Structure I
Amino acid sequence: MRLIFIMPLAALALSACSLTPPLVKPAPPMPAAYAEASAPVAAGTAADLGWRQMLLDARLQRLVDIALENNRDLRVASLNVEAVRAQYQIQDAGRYPGVGANAGGVRQRGADATVQNTFTAGIAMSAFEIDLFGRLRSLSDAAFARYLATRQGQRAAHMALIGAVADAYLEQRLAEEQLALARQTLLDWRQALVLTQRLHGAQQGSGLDVAQAEGQAATAEADVQARERASLLSRNNLELLLGAPLPMDLPAGRPLDGQPVLTQLPPGLPSDLLARRPDILQAEYALAAANAEIGAARAAFFPRLSLTASLGLASPELGDLFRGSARSWSFAPQVTQPLFQGGQLRAELQLSRLRKDVAVLQYEQAIQTAFREVRDGLAGSATFAQQIAAQERVVAAARQRQRLSQLRYDAGQDSRLELLDAQRQSYAAQQALLDARRDQFKSAVALYQALGGGLEE
């Protein structure tokens, strides 16, 4: 019954005052609109699109599904969330009294040579701190904020994985198409070498022409080897992200010139990033945790009130333990006031304030980084289409030059060197076009991720 007196104290602990300073977030260091956005601001942003709406290639969608299920980094992020949640639960448990049942006996010899027995049984609460100044509450709030930060880190890892798989898939498509182009070019140039050797054998060509054709074929062969290596490396990187080998039943992939990846995305407003970007939210929660730790450091200067209480039975004879006369109770409050600790408390308070200052800078840096990534993506969105159109004209002109050079060489009007230069220019222009198409889609994926997209399907 005496435990009835504990309840008001417990209520007092739950309603304790707090010395945590008000959390004041710095003003976002970014303008109100993107200067790179030429179109009017749309009602929604690219972050409203699920990643399946962004990445329409069926093969790529299957790869993302596999990665989300098997990727080790994502598993580690999920386990970290669970670990931090457990830490929060441990910290928060300190705000509530711990009650346990106990039973025991003591047999001892006194100074007068008499032997005494004491048998006890009951429930007890040991050293429960009454949180008068909010120290425990501040520590609990800090632990909870760090748990929320870790959850945002998991979301960021989820988004990053989708973007990484898309980039790796595009790299693999590029490597395969460049390899196919290199093999076809090698085949064509080997046929040209054979024809040149036959002309030389028929006294219709010079040894210089043969040497030039041999060098051209050898260059193409070396390029094929390099492209094969790039293809293998891209496959290895993709399998690492998937956390599993590439399945044999994957849908057919789309070529780069037919990729359905969206390249024109509505950016919305820069302020949208504050609620969309998990890394910004993670930095914000880390700031809240650092701010709460200041409250705990402040409360450490004030007295601590702890309470130990028990209710149960005590008797010198075991047989009399459960009789009504054996009832016992104890109530032992204790107040502790720090007096001298060598400057430890002041140092801890200073450290907590410094950590908050660092958290503020990291929060601002996260915002600035996000803003720059969006601007970079918008710059790519505005220029890649024109670049690819221009590069397609370069490819068409190079092919026309190669065709005309071949006709002039066959007619004896141009040297072999001129024809070789035209062929190399055409080959390089086609490879550059593939690079530009890959870069366009990677830029679109990066913009989608920078705007906070990828969390929803």
Structure II
Amino acid sequence: MYSPSGKNCLKSMTRIKPKDGNKTLCMAPWTHTYLSPQMERRLCCSSRESSENFEQYIDSIDTTGKDDKLNLKTLDEHWNSEYMKTVRLKLLAGEEIPQCSVCNDKLLNEQVYRQHFNWYYKDKMDQVFESTDETGATTMQVESFDYRFSNLCNFSCRMCGDMLSSSWETENKKYGKGDYENYRIWGRKDIKEKLLKFHDQEIVREFTDAVENKRITEFYWCGGEPLMWKIHWTAMQRVVELGYADKVLARYNSNMSRINYFGKNLFDDILANFPKWQICASIDGTGEVGEYIRTGLKYDEWLANIKYGLNTITGPRQRMQLDLTITLPGLFDLENMVHLSNELNMELLTKQVFNFSNNNAMAPLFMPYDIMSEMIDDVRNKTIKYKNKNLNNFFGQLDEMQKQKRNNELVYNEEEYKKGQKSGKAEIERLDRIRGTDIKKIIGKNKKALEWWTSI
């Protein structure tokens, strides 16, 4: 992480190309930019900047006396900031940095985000070294945008939260969950107003400028729910009007609950003009299990939208994939997810909710390892006969989960483990009461799992 005292020593760091053994270099800090719904900037959606070292995290700001300095930065201010320059120098030297732990340790997915950026921008690898001066500044410009313009979303998925879902935020405020006055201050009325002003005056402008100047080669539309944002529809239409849709990869992560907004159809009116597009359709369980995990989901309507989209595909670089996040309740429906993948002939992209805290009951590794591992073995034995290219990532993720063994009972001491178990279960039960659901209907499919859950 950047520190003023370490700035000069970084200038002399060795530069190593991937072909010479650099395994940590990622193209993202030279091509890509991420913006959260709270107007915070990070290296990418999976990077793990520390709030104590990265001043733009809104919730790290001292709100004493309500004198809040938001430290919001435009893209120009951020792109060659001391922070970004230091990151680039460390990656050029092949250094493993904590911000990239999700990729380095394969915490969420066996296929890491770094792979995408290094593949899509492989032709610019030499430019990375040529364009970066001794301070880490680059003359390369952002051409891949992941701007989360708001947390507007019609779902409140169990493994998500208020920062990425307005439905979650509304629910939390209704039931007095979350301290938006002193802790999660981005949800405070006066802070929201400041963020909205910055969004309208700066973010929309810099994004629109990139569209109008034909700088964008990749959109990553992710939310919230990006199809609910008007700016998505206007920007994509504008790329078509400007005549460079053939040069742009349009990637989506969407709940696919609706494909018609603002009088337009995603497939017929927008993506029909783009020869390269990819939709990761979020789904974490079929039927009632899926509807439990993803509050707001109507599974039959979702399935109809998916089938509609599949029928519009006309080229080899247009594809739809199932985006599965394995959760604790989702463990009980993995076999059906395999059948869904086969039925639709769609790749099953798979990651997991990771137990970054001891009370995250949605993480599959919240469960005692022996029970979880036994369930995974059962799924593998029942579905391995269906294994094909669409399921390689799925089975790879199952293997990674069993290799990790980083479940709570091994990571935390006994007291912390039991405390986390009780706290996590209590939160699940609180949401069940609010939403009129009952996780035991799902967990009850496995006797050992139900006995464990009941014993907490």
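Every number here is computed from the coordinates shown, using simple stated rules; none is lab data. The model shown is predicted, which means the values in this text are computed figures rather than measured ones. Cβ atoms are built from the backbone, for glycine too; each structure is taken alone.
Listed values, structure above:
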item	result
Computed 29 for relative contact order in percent (Cα under 8 Å, 6 or more apart) - originating structure among I, II	I
Origin of the value 0.90, where FRET efficiency 1/(1 + (r/R0)^6) of positions 315 and 339 (r between Cβ atoms, R0 = 41 Å, to 0.05) was derived from one of I, II	II
Among I, II, structure where distance in nm of label points 7 Å out along Cα→Cβ at positions 155 and 427 as derived comes to 1.9	II
Source structure (of I, II) for distance in nm of label points 7 Å out along Cα→Cβ at positions 115 and 403, computed value 1.1	II
Among I, II, which structure scores highest (criterion: Cα Rg over 2.2 N^0.38 Å, for residues 283-354 alone)	I
Read-out volume of the Cα convex hull per residue in Å³, computed value 267, structure in I, II	I
Answer label among I, II for the case where distance in nm of label points 7 Å out along Cα→Cβ at positions 395 and 435, calculated from the coordinates, equals 3.2	II
helix-only ellipticity at 222 nm (-39500 (n - 2.57) for each DSSP H run of 4 or more, over all residues; to 500) from the coordinates reads -22000; which among I, II	I
With distance in nm of label points 7 Å out along Cα→Cβ at positions 243 and 443 derived as 3.3, matching label from I, II	I
